[in-house]
Every structure is written in C-alpha cells, then in structure tokens.
Structure P
C-alpha cells in the first residue's frame, strides 16, 4: 500500500474516530439521560406491580387473620360441625372474600376440611389431593400456639401458582391452645393477570420457574426501590423494554417471574434527536478533514512515502547492512537518523543474542503458548531432527505417551506450561523421545520471559541420561561393596565354629581308634578293651561318620575361603593370580549361591572343563575377575533354565587356552542363544531382557569395564539363536 493510500486510510480513520467520539459524547449526554428516564419509569412500574402483589398478599393475610382467631372456627376444627359449613362457608361468602380456597388443618398437620371456588366461572371446585400436597410440601404454613404470627407468600398448587396465607386457629380472644391452621389462597391465573393489567395499564406475562434452578442476571434491589423482589431490566431491541420481577416461594426459592413489556417511546425520541445532531457534526468534520488532507499531501506525504519505502526495503532484506536514506533538516529527516541508530543497536543485540543462543551447550526451545517458535542448534542434535520438524510443534510431540510416574505426557505438559506462564521458574525432570522414538531423561528449566511479540517461555533442556546411569552404577557398586563386607563378616564368623567342629571330630577319631597307651588304659579302667570299642565303632560305621564330618568341614572351609576371596575389597595394586584357580573357585561359589540353587538347581548342569594348562597367571584384581566369571555363569544358568525347549541336558563348557602372551577364557552354554538384534546392546549399561525386579542391566556392563578398562583385556560374545552362547575373555599373561 502506498503512503498516499495509508494517509487516506489514516484520514478516513480519523473521520470515523471523530464521528465515533461525537456519537459517544452525545450518546453519553443525551441517550444516557433518556435511558435513565426510561429506566426510572420502568422501575416505577415495577414498584407499582410489586406493591399490587403485596396488597393481594396483605388481603389474604387479613382474611386469614379474621377467620382463624374465631370461636366458631376454633370449635369447627375440633368437631367439624355441619352448621359452620352451612352458615359460613357458602360460595357467595368465598366469592365476596375474593379467594379461591380455604383449608382447615388440625394441630397434627392433617387437612380436616377444604373449600374451593372458581372465581372466574363462579362455580365450586372439588378439593382433590393437590390441596393436601400443598400442605405437605409447604410445612412452613402450619401455625401453632407458639408460631402465632401469620405467614403469606407464593406456592404451587398442582400446576397453578397460588397466593397463600396461613394463621393459627385460636379463640376470638387469641387464646389457645392452638388447634390447627387456616390456609387461604388465591390463584394467580389468567383472570388475576388480566385484573393486574387493567389496574396498572401494562402488559403482564407470568412464567413459572424451577425452584431448584439458579436464576441468573437478577440484580439486587437498589435503595430507592420499595418492593423486596429481585428484578432485571432488558432491552431486546430498540422498540421494547422488558422488566422481569422474580417472586420467591415461601422458602425463599424462585417461584415465578412476572414480566412487564413496554414500548420505548422515550428512547426512540432521543435516537431521532441524536441522528440530526450527528448529521450536522459529520458534515462539519468532513469539511475539516478534507482540508487537512490537502495540507498533508503538500507538506508531509511525499517524504513519508519515501521513508515508508525505505523501511519496507529494510524489512524485506534485513537490517544488517540496510539503512534509511532521507535528506533534509526537518523532523522527518531527524526521524530517519533515529531509525538508523535504532537499527544499528538492534542488529548488535540480535547478533549477541544469536551467538549466545546457538553456542549454548544445552538445548534451548522458545515457546509461545504451547507451540515451539524457535530452537538452537543443540536442540537439533538432542532430538536428532531438522529445524522444520521442531518449529510449530507442541513440546509434548517429543515425549512418549506416559512419563516415569505413569501420568499422561500431554496432560502433564499442559499443566506445567500453564504453571510456568504465571509462576516462578520451574526445574523438573522429563522423559523425551528422539525422532527414532528412543527415549532419554532430561532436566528441564522453564522460565517465563516477556518479548516485544508477547510473553514466551524459554525451555533449557539438558540430557541427564549418563548422569542418571552413573548414579545408578554408584548405587549398585555401593550395594555390592556392602554385600561383600557382609559376606566376609559371615565367612569369618563361620570359620571359628567350623575349625572347632573339625578339630573335635579329629580328636574323637584319635581317642576311639588309635592304639595309644592312654586310650588302652582308659578303656581298661572302664571295664572294656580298646579292641571291643573299635569293633563296635566299625560295626556301627561311627568312624566313617567321623571321617565324613571332617571331609564336610574341609569342603565348607574351602567354600568359606572362596567367599572371603570373592568378597575381599580389591587394592589399588594388581597381584599375580592363577586364572584356573579363579575360575574353579567361582564355579564352587556359584554352586553355593542361594538363587542358583533354589531357582535353577545349578548342580544339575554338567560342567565340562577344557583347560590347556593348570597354571596360567595374570596380573589382576582377583575378586573383580571372579565377579565377571560369576555374572556370565549366572546369566548362562538362567538362560538355560528359561529356555522353552528343554529336550537336552543343561551343559556348561569352560575353556582356558594360551595364545602367546594372552590367556583366553571361554564360557559356553547350550541355552537358547541371543537374538541378533540384542547382541550389539548386551554390554550397554542398564540394558536388560529380564523383568523389572529380576535384573538391573549392570552386570555385563560392569564386567566389560573390569575386563577392558581395568585389565586391558577384551570381551566379546558369540551366539546364534537356538545353539547357545559363548563369551570369550582375553587377558594379558605375566611374562615368564
């Protein structure tokens, strides 16, 4: 759009603004006054209507007050004598009282007598169940000697709206005890509405409402309103004003709305006056604005057009090297200089921000609402995708369906963004998903910032997967150290009674079987001979049992020694150790492991040893290498017994081979094997194919670290599905 078109648009906008301002001022001065007069008039009508309804209720209260405290009524409620009905409850009497019904209720709340009369048709009505229901639904009508005050209000009698009043039945001297209640009522029907219209010279409509439904937009009464009901005033169009008066039932709940409609004569008169005034002011304003447009065209528009073209050029090409060119010494020229200075500073700030933004080591997302509007280079690396795949997306797009706590990512993300928009910065952990759907844990810092384009949220995302894994590994290491200390303590405690048991068994064997002088002498003193004792021992197999005790003690001592060696904390220095003994000790230790014995019956596995030499020494941490062997052997046992096909006996082959300066340890099983897609990941930390409570995913990763990093060795796996798995460990030998 050219500068002239813009100027014309500005002038036209000024014209519209002036007309709008004139209209607003005149509307405030004239129309507001007319509306106030109109409002006062309709409020006056509301007062009159409300007062008329109050008068009708007061009339009913008068009838109830005249008839209830009367000796005849007092006797009638007790004996229901027909004379009272014949002399007092005639149709003409009820018609003269201008009521539709009278209900006599005893002091137990039971309706004893009812008279109903149709005033519009001048015929008697039948008192049906609806009258008794009226009393049951409105127990507040029941009066007594204690509740002597009269009550009046509105209630529903079937599908009719009724004005009702009640008073306690007492003697003519207002003495008790009270014997019941007299309820009188009048229908708010078509005839009553027509009578109201004739009295007030207005149009009236009655609308019933649900007492339990909340009625809105009814304002509280103003101080100058005499009536007690809530009301509202609406103007559905320019020709009609409607006042709605809300009447409540005996319990203060909405009962019905009385609607008054009137023509807006005062307002229409004001509108016509305003039109003539606006027409005159509009002509004057138009002449003034045309003159102003001609002046601006001559003195300003050309220079503004040139300035506008330069600004648009800079907007299209960017403000890095582009500047506004405008000569002169007036305010417009000064404006061009200020614009150039602003562009220079803006470019410097933008360049500085861009460098910081792109060089950040953490991923940064800029959000407006729930949409990503910008990101830095690190975000592309973190999510492994192009920038166009990030911009315009919801942050939840890069999340799995659920978070670690089980909550839905979409709902939780929405709640966090809403909180960050109004509160202090948030720091929390989140699980994200890359383009290939692999997930990672991240630490997210959300900060609300105000930019010229509005409020934004800056999200700084840091991948903490490695930190979490390191923490888990530290926890697992501490746990293993604690278990090792516990096992060592238990082994030391077992050694003492074990040594005593073996020593005592050896002493018993010596004293019962060997021909020592002290043994012969003691047997003789006891009245027997050593040869007889030996014969008894041999027949009862006692000596063999003693030898068995000693043999079992030796085996237990060897197990304890293995346990102590396995649990011993490695020193910083490696020592020479026989790899054959380490592997054999690990097998013995595995045979005593509770989990392998109770769940997998490790002793049923056939152990085949194929050792090239019995003495191959390596410089190592023995306990660490035993942990590696134990992890592999335990995994092999679990895989064998979890195999679906168990038609072959379980087998474990252990090989130790010498290869020049290396020793090669092979641990092979005949289990189900490893899937090809899993093999590349088995040494990854926290990767496991077991259930959530069966494995941590750290066993093989720790084993890899011990062999490769700590012992300068190598470990690999060879496996085919259905043929078993073989782990190959290579360690450097000590030079001979």
Structure Q
C-alpha cells in the first residue's frame, strides 16, 4: 500500500517547462534549409533514460538536428523522445541528424518516437548520408514514423542514410520517395551491422547506381532483418537491385517481404530480385516477394523473383509470386544459385518466367547449389526470336556439376523455341533425385519430358507425364538414368509409381511426399508446406477473432475463417472495432508469455493492415486510439485515513477518485482541478503528479493538460494528488 501523504520540495512546473522551451528561441537555422522553423534553443529534460530530452514541437526538432549541439543531443548515453507527432510545415533540410563526416559527427544516442510521426519535412543533401538521420553509430532508433522525400548522392535512406556499429532500428516506418546514386534504400541506405525489427518503407526508391533496395540499399556486417517489409517501386540503373534489399552480404532475413515492382533499368543490369538483388553468405527464412521483377536491358542477367544472385546463401520456407523477365539466368525464385554451398529448401515460385536469352527456370535459372523439397508452377517462355534460346526448364534452366535437385517438382509449361528444354531441367550436368514434372514442353531441338539434354549428369527415381508434356522421350532418349521415366497421367497419380520415395497415401508429416486426389491435381505434393492434413475436405481452416481490451468481441469484423498456410491482412485503421465513437485502430496484440516484447506484444503490436501467415486460430485485441481521453484524479489517500469530501463531479463510492473525460480536440481548453475528490485535514494540494510518490511529471493545480496528450497513443491517464502541510 502506498504512503498517504508526501511532503515534496518544489518540482518543475508547466511554467518552468515552457520557460525552458523558450530559452534561446532566436537560434539560427542551417543556412541552406528552406521553409524551416527557428530552433527552440534547448530541449526540456536531462537526456537520461529516466528523464530524456523531449521534442515537443517543430522548433525542438530543428534544435535537435543542430550539429553544434551534437555533444548535448547526439552522444552515446543520451536519450531523446518525441512527445507528439511533429508537422514541419513543408521544411526542407540540407543537413541531417548525425552527419556522414568525421566519426564524432555521427548520431550515437537513443531516439524513441513513442509511436508518433514526423511529417511535412523533406531532406535534400548535396553529398552522402541523406535521411532524417544521416549516419548513426551504435545507436537505437525506435517507435517512429517519417513521411517525406529524401534525396542525396550515396548512402541515402528514407529514415537513415548509413548505419555502423551495433545499431538497432525497431518499429519504425518511412513513407516518401528516396533517390540518389548508390546504396539507396526506402528505410536505410547502407545498413552495416544493423538490426531491423518490425519496420517498413512504402515510398518509391530510385538509384542511379548499384545497391538499391525497397527497405535497405546494402545490408552487410552481420545485419539482421526480421518482421519487416517494403511495398514501393524500386528502380536501379546498376547492379544489385531488390524489393527489400539491394545487396545482402552475410545478412539474415526472417519473416520479411516485399510487394513492389523491381526494375534493373540498365542494358547490362545484373542481380535484380523481388526481395534481394545480390545475396552473398546470407540466410533467408520465411520470407517472400510478390512484385513483378524486370531486368529491362537486352543483356540483363541474374534476375529472380526472390533473389537475383545467391552466392553461398541458405533459403528456407520462402517464395515468390511475381512475373520475372530478363535476358539470361532468369528464375521464378532465384536467377543464379552461385556456389555449391548455396541451398534452397521448402520454397516455391508461381510467376511466369520470360527470357530473351538463355538459362531460364520456373524456380532457378542457373543452379550450382542444392535444391530440395521445392517446386514451381509458372510457365517458362522466350520472347526474342533473334537470340539464342536454350537451357529452359520448368524448375531449373541449367543444373551444373555441383548442382542437385532432390524431392522437387514443376508443373508449368516450357517453351524454348530453340533447344534444350525440359519439363524439369533444360540442361543437366548435376544430379536429379526423386523429382517430377508434368508441364508441356516444346523446343526446336533437345526437348525432353523431364530433362532437355544431359551433359554428364545423373537422374534417379524421377518421372514426367508423357501425356501432358507431349513427349515420350527425355534427355534425347529413354535411359532413365539420364532422363527419368515417362508415365501416364493415371500412373503419375498412383503411389506405386514412385518407387524409393518417402511418400504416403494421404498425409503423413513424417514423410517427404503425400498423394491424394484433392491436392495438387492428384500428383504428389510436398508435406513440408502443410501443418495439417490438406487431403481433408474442406481444407483445414482456423478462426481469427477480434476483441476490444475488455474482451468484447468485435462482431462486425469477425470471427473470420482462415485457411492454414495462407496470408491474411489484418483489419486496418478504420476497422469497426472501436472502444468508442471516433476511435480508430492503432494496432493489434495477441496473447503472449510474460516477458515477451517482440512482434504482437503490447510493446510492439502488429500494425493495422499488416500481413500474417495463418498457422492456427488466433485472438487479436485492438490497441485503440480514442478521441476522448479518460482521466482519473486520485486523491492519493488510503481508505483507512481521514479525507474530507469535496464537491467533485464523478467520483468513486469512497470519494477517493474523480473521473474526467476530455475530447482530444479540446485539450488546449482543459484544466486540472484545484481540489481533489477529498482532502486530508491539515494539508493543501501542491499539485498533480504522474507517480504516486511524486517522482513523475508534476502539474500545478489548475494547470492545462500537456498538448502532446492530444496525439499520444495513450487513452487513459491517472494523476495523483500531492499534498503539503497547511
């Protein structure tokens, strides 16, 4: 039980805070800025974690940006917070928070936006390191949104130009077009060693050079990206162009995706991918891309629906659905799987693949690595009668000597129009094991039902459909050790055909394959893509429910039936799940264990409209943003101690608490009471405090409410009376 009475010394009042904010109001803005406010001269607070510097206005943000104050605001231990959303009113910065200059000019601190956003601001830098933040080192940036266009030369990002050291960026978003030369990203230009969690970018990204990405231009030095996405159009006039990341070197990408179109615009553009342009030594898990991918140059190569060039990369449980177009080494998932250490497992592609040259596959164009338990369904076609068109495969264009394909399949048609076309592989130099194809195959020469041409490779326990492919031969003949075995449609739908396979009738998660009439047109399917029996009729479904914080179900939007393994878009800001009239959706939480503070928790809710993958039934609780603030004024007196009742409006039965409701639109007119619901004999009200022991923010009796409460995500506040002896 808290103590009843507390004698307090003078604590900073609203008058003192205002005086601090006004101090130095004649500070001079950066000369090259356009339409920007005058810096406030100082920030309230002390810069500690317990008492951070506070940015309460556009003048404060201008103050924070001042490089002359870097020792005060940008240093390693300094904490800074937004107290409200900031509209800079059309300001254009010619410099940034943290500068790509000497090391001492970097931003090293902790910046917490508290869920607020910065708008009405563009950044136009004549040099490198452009963004709201220029270069940050060993910094933390979280819980903030930025909407504005950013332009610079190299290392240009929608939020941060360049990160170094152990920098963490979480629960942030950027919305605005980003342009520059090299290392250009919708959120971060150069992400050296950065950790990015639950963050996004939605503007278009244009680079005149290499390393251009929808979220990050280049991510290296052990960078880790999870639960993050980008949906803007990405265009690069060089190599390494990706919907999420342009160049990922030693990076880890988990539960992340990209939706926008991706274009390599040069004649010789190389390494263009729906998710990542060029990946070296990277790991990609549970991630996907949906946008159209184009290598528009007549000699573009390494063009992939997910990754353009994968060198020493591990890809697991990932997919791409967009159409892919390029000249050579073009794949629905990966254009070029480079190096024997690369692997693809439990992944797929569904988009049409079009090549004007050679080495095109529904999953991979050119393969040096290990492909297992994966598939493709898109057609593979040519579009240039003047170019050599060879090595086209339903799954892989060319499977090289170190390449292997195991427990995989292709269903799309293949049209090489020239030579070396196969339902599974166009040209096989490596190994094909326990795999099949069913698509139609056509070519001027060297067309095979499973393998177009065999160049020293091997094929075992693998099959193709002689009816749907239109071919009764494979790899130039009937030798099953080089070209597989042809079967009729009926045989391809019969379990006894697949000798030596780990396959079960129906569904058995312990087996690699399953087979049943309702799934995959009756052909074998891969069990890795199912968490429950897909052969059941109807398919396994779950239920999503949506509730208010008090447990009341939002019946206008749920429950919703969802199918296992599918992607579901959570209800948006205007969803009919409101705690009161005018309330909007600020986010969604799910039940999580104590201590868990990652995505889906109250500390980091799912965003309105965020995509989630269905794996079970789930209960989502709305995080509301209400138009009416609820204020509890606690007399701060224990029930067994004397307290004389005053004439207050809405009080509890014990006359210890008063309740008040304030429209956010009327915050400027609201005043705190000068008396409590009750008053202990012999004491006078000194003020109201956010903490019962007087250690929080202090407000004088009759003071106005803080202006930032009008936009703060908090809907309910409790203030405690602080008493002094009369």
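One table, with the values for the structure above:
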| item | result |
| --- | --- |
| semi-axes √(5λ) of the Cα gyration tensor in Å, for residues 246-509 alone derived as 73, 39, 14 - corresponding label from P, Q | P |
| Structure (P, Q) behind the derived value 1.5 of distance in nm of label points 7 Å out along Cα→Cβ at positions 366 and 454 | P |
| For -15500 (helix-only ellipticity at 222 nm (-39500 (n - 2.57) for each DSSP H run of 4 or more, over all residues; to 500), calculated) the corresponding structure among P, Q | P |
| semi-axes √(5λ) of the Cα gyration tensor in Å, for residues 518-573 alone from the coordinates reads 44, 13, 5; which among P, Q | P |
| When mean count of other Cβ atoms within 10 Å over residues 190-197 is computed for each of P, Q, the largest belongs to | Q |
| If Cα Rg over 2.2 N^0.38 Å is computed and equals 1.14, the structure in P, Q | Q |
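The numbers here are math on the coordinates, done by the rules we state, and not lab data. Here the structure is a predicted model, which means the values were calculated and not measured. Cβ atoms are built from the backbone, for glycine too; each structure is taken alone.
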